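There are structures below to look over.
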Structure 1
Amino acid sequence: MRHMESRIVATGVGFCEGPVWSRDGRLAFTSIDQGRLYELGSGGLTVRAETGGGPNGLTEGRGGILYVAQNGGGLGSEERTTPPAEPGIQRVKGDQVTYLARGLEAPNDLCFGPDGRLYFTDPRGPAASGDRQPGRIYALAEGGEPELLAEGPAYTNGIAFGPDAAELYVAETMRQRALLYHVQDGALSEPADFCRTDPGYPDGMCFDQEGRLYVAATLAHEVQVFDRRGSRVESLPCGEDSMPTNCCFGGSDGKTLFVTESRGGRVLAFDLTVPGLHLFPFR
């Protein structure tokens, strides 16, 4: 395996998560302990919106609207600089924050599906909780209520659709693996093992256009790369004592892998040779 060198593109952003490259050429990401969304563009780093609580996963919909998995603020509460917020799914238009869904426990990550629904995970509490509840996967249609699609994995975390739009990948953090679900008629099949992050625990993830899966492997200090068969083919080191939490492709040619590194409060970038797979609803 070849080892790529990273470069630092943002610092001082706290427990960062949820990177997404916007259609207008900016990197957006969350800061869980600061309760805000950042944007990094040609003008530098700016605060897009104050969400309160613990904004976690992030994705973009049409019209430049951002969608946030709001975990409520339980993570890193001893270092928080903003008050808690109600757990749910938030929508950010401009700098205005509203709720699409409430009554959830601790939403973690989210992505749009080919059917236009917003798919998201809810591990139902912090990873360090001794009272482990079965993780959940939901889908949310515009104007509707969250529909529970699956329950059972030990801490549902990152979520992404693969090159085949009928295949949904979900990180099961506490069992150090990514699960593969087949989607048919809006329902999920029983999951199958796709890959294992050993060492490390899988968090956020994304795909490139050749079908490789990139997984932020917390506590392994790296992003692990898996081929279409689920075999690890590469590791991208993020530095000693780092904790990568999520990743996305972006940049002018789509070949830059951005990684949120929460322990150092940094965003890293790897310059790769293959562009990322476009996210729904823009695929």
Structure 2
Amino acid sequence: MRPTLFLLAAYQPQKSLFPYIDAAVALELIHTASLLHDDVIDLASRRRGKETVHVKWTNKISVLTGDYLLSQAFRMLVGYRDWRLMEAVVGIVQNMTEGEIEQAFAEPALPNLEERYFKWIGKKSASFFAGCCRAGSLISSADVEEQDNWSEFGYNLGISFQLIDDLLDYIGEGEKIGKPVYGDLSNRVMTLPLIRTIDQAKKDGSIHRLLEGTAGSDHNLSEVVQAVLDSDGPQHTYRKAEEYIRKAENTLNKFRHITHDVKEVLIALSKDVLNRKK
């Protein structure tokens, strides 16, 4: 998804995309490196249907491999000798890290949890999509307004992508999504389906008592999952994902230099994000 957005933004009729392949690969290496690190942090046992690197080898190998992929990504990007490109990609990594750290400190009792949640995923997920779009558009010599349009499209698409990802953690099938379900809840990661449930159950405090016991009790974990499924948390999350997809599609109307074919692909990507099952 990320290198695809980069290449679509970089596309110009009558010009080859071949010179930009290394940059696209670098962006995917950065994403893969983040997954290797995330799996260690989250104690995840499976990724894309297979054992995670830290389970198969060790935490040390997983972290070092992630670091190595990051180094290779930046080595490839340096080859372009384009400081604008480097600035865009460094911004991606910085925002992604900040978002993860901020979300890691989240607690059920924090005020304005939903508002905070959108700031977290705006940094850690949406900024990655937005950065890929901006990087592609600037490398194709698009003007600042067009770069902003691409960035806005990517941001809204990325928000929707993360919303669906968080929703699938509750309603997805482990075999289809390639990783265990309820992973976020097990690691006390506050996502919108749970946040919505907490907001609706503030008066009785039962969800807070259950959350306090999830670390040591599979029974409590199951009860929290059931509470989320019984609430309108999943439906609310999907409605928000639809809302951001509409924003992304509306942004396409602002583009001044985009081919019909690229626009059709972006619309198809938007629909795929909303309807994905894994």
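Okay, here's what the table says:
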{"quantity": "At a computed 1, 6, 12, 16, 17, 16, 13, 9, 6, 3, 1, 0, 0 (P(r) over Cα pairs in 5 Å bins from 0, in percent), which of 1, 2", "calculated": "2"}
{"quantity": "Identity of the structure behind 2.9 (criterion: distance in nm of label points 7 Å out along Cα→Cβ at positions 191 and 255, calculated), options 1, 2", "calculated": "2"}
{"quantity": "Given 17 for relative contact order in percent (Cα under 8 Å, 6 or more apart), calculated: source structure among 1, 2", "calculated": "1"}
{"quantity": "Entry that produces 0 once helix-only ellipticity at 222 nm (-39500 (n - 2.57) for each DSSP H run of 4 or more, over all residues; to 500) is calculated, selected from 1, 2", "calculated": "1"}
{"quantity": "Among 1, 2, which structure scores highest (criterion: volume of the Cα convex hull per residue in Å³, for residues 15-62 alone)", "calculated": "2"}
{"quantity": "Entry that produces 0.50 once FRET efficiency 1/(1 + (r/R0)^6) of positions 71 and 239 (r between Cβ atoms, R0 = 41 Å, to 0.05) is calculated, selected from 1, 2", "calculated": "2"}
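Quick note: the coordinates plus some simple rules give every number you see, no bench work behind them. Worth saying up front: this structure is predicted, and the values here are computed from it rather than measured. Cβ atoms are built from the backbone, for glycine too; each structure is taken alone.
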